[in-house]
Structure 1
Amino acid sequence: MSEATLGGRFTFPGTSLTVHRIGYGAMQLAGPGVWGPPTDPDAAVAVLREAVAAGVNHIDTSDFYGPHVTNQIIRQALHPYPTGLVIVTKLGGRRPPDKSWQPAISPDDLTAGVHDNLRNLGLDALDIVNYRVMGSGHGPDEGSIAEQLRVLADLRRKGLIRHIGVSNVTATQVAEAQGITDIVCVQNNYNLAHRRDDALIDDLARQRIAYVPFFPLGGFTPLQSSTLSAVAHRLGTKPMQVALAWLLHRSPNILLIPGTSSVSHLRENLAAGQLTLAPQTLAELDRIAAATVAVGH
């Protein structure tokens, strides 16, 4: 894959970290339910190595995936890491034995989480750490994140973290975080059908801060899915590729981290960077979100 076919390049603000805009999300490398080891560990290693061989140099992970499993697989597959590979992880959650997702937001929790990531990834410092607000499950919840950002800023001063981002946050929380430390990326739920963050994306683009959408196909209604499928059929491609290509077209600060445990699916995701969407196609796709607003979702 060439630089152009991976969506071009993006440099995180105030850093020397430059990545291709299509990266890889490692969550699906763990077992079912993001718990325990994968059913096929060799396949998980193969996907990571294929991604890097194809030019991917941005991997998104967390030590609470598994827990610990995903980072251990990344280390097994790629350590010692190739020059230029940027590994972005996140803190703020834990996975107790009942396999639930729980907040882990005290200073001790966050500090322990950094050390878990360092140990399992085999690193001396973490490139970027996102503070993930766990929320109620219906999108970001308002509320101060100052205490947690101050902990991460202190860990940065100690040299354990190089740069800081936030995840599952509101625009108010982004501003609060920026009052405490430099923020290089925001990771939120956003896709063709769920565009609550349009204004935030544009604001971050003006600041050259990365916006990293998760759930690029999450929450589509059957009607919206049929529209997307119709566009994909006309273009001779697949719905997921169209959805990813639309995100690349949406704004130059958007970075993609599609996840998969399959080499063939990985190749399909990366191929989205080669898909050019004409203005009339983009307008047709934009109407998916307009229809959502019209029916009050």
Structure 2
Amino acid sequence: MNGTQPSSCYWNPTARKITLTFAYCLIFLVSLAGNTVIGIIVYKTKTMRKPINFLIVNMAMSDLLFPVFVIPRNIQMLYTENAWLIGGSLGQAFCKLIYYLPRVSLIVSVQSLVLIAVDRFGAVVFPLRSPLISPKLCLFFILATWIIAMAAYSPYVFAVKVVESPGGLVCALRWKEGFGESSSYDNYLAPITMIFGLIPLVFIVILYITIYIKLKSQKSPGEQSDKAGQQRQQRERNVLKMAIAIVLGFALCGLPTLISTFLLTFASDIWSCRFQYFASFAYFMVHINCAMNPCICLIFSRNYRTGLQTLFR
């Protein structure tokens, strides 16, 4: 939004730079350390090598792309006014990756959340049947999430480039230059947002509502298996709480951006001071999400806390 803010919008440049620099550095460190630790815990603990933990690790690995490729660029933009510092072929490659990989990360996370919901649905609604997502099938699904995400955002590889501007080099989206004057970025963005945003969210909500209804309607087991049955139900509830917390965290961080994207797409005259504040808040919330999942796992799962203690020993 640099250079586009109306004069009536008040931004204290110094306070903004200091605050955002501190916040970005904190998110970068928490995300880098937290997501790496989540992957190591599952890798070193054999009892945790289950589909839901594989999917959480898949989210953790995708979340690592965001701080690595986005946050350093954001900090640099605070002090160089959106200037692109790298030229040549290397600069073009980095420019494309900075646009491309964070979006791939987002879609991988969305698909992982859907698969986690399906896994919990099978475990709670059909507890006596074989898992809907077996460990081997889970690995196939994880690979599929990356292939689908990379394919969905592949147009960015052709439309993003380093271009000359009056202030120097700029890494920018040039959709019409990449796909012709007749093409429209909005016609691409709207279906992508629906397919990988609203539809998965509705599907996840339906699955978790069904799970909740099933848990409420479960009868207590017989006397002989009462203790074992209660322990199993408690384990399922704990895992379910963690899964729901991850979904709510993702929705809390992602919905503001989803709303601002739709407003920008379908209401071109909305660029006001209030909307700029909201868009800035939405953009910052997306960054928080990449550091939130490790915290949720450690808060809601005793296995992850135990694994962390073992790791430090």
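Taken together, the values in this text are just the output of simple stated rules run on the coordinates, not laboratory data. Just so you know, these numbers come straight off a predicted model, no measurement behind them. Cβ atoms are built from the backbone, for glycine too; each structure is taken alone.
To test your reading of the models, identify which of 1, 2 gives 3.1 for distance in nm of label points 7 Å out along Cα→Cβ at positions 95 and 207 when calculated. Comparing all candidates, it corresponds to 1. Matching task: 2.0 is the computed value of distance in nm of label points 7 Å out along Cα→Cβ at positions 23 and 215. Pick the structure from 1, 2. Source structure for this number: 1. Here Cα Rg over 2.2 N^0.38 Å has been calculated and equals 0.96, so which of 1, 2 was it run on? It traces back to 1. Among the shown structures 1, 2, from which was the value 22.9 of mean count of other Cβ atoms within 10 Å over residues 103-110 calculated? Label of the originating structure: 2. From which structure (1, 2) was Rg/Rh (Cα atoms, Kirkwood Rh), for residues 39-190 alone calculated, if the value obtained is 1.10? That value comes from structure 2.
Each of 1, 2 could give helix-only ellipticity at 222 nm (-39500 (n - 2.57) for each DSSP H run of 4 or more, over all residues; to 500), but the derived value -12500 comes from 1. For relative contact order in percent (Cα under 8 Å, 6 or more apart), the calculated result is 19, so let me know which of 1, 2 that is. Label of the originating structure: 1. Ranked by distance in nm of label points 7 Å out along Cα→Cβ at positions 31 and 175, structures 1, 2 are led by 1, which has the greatest value.
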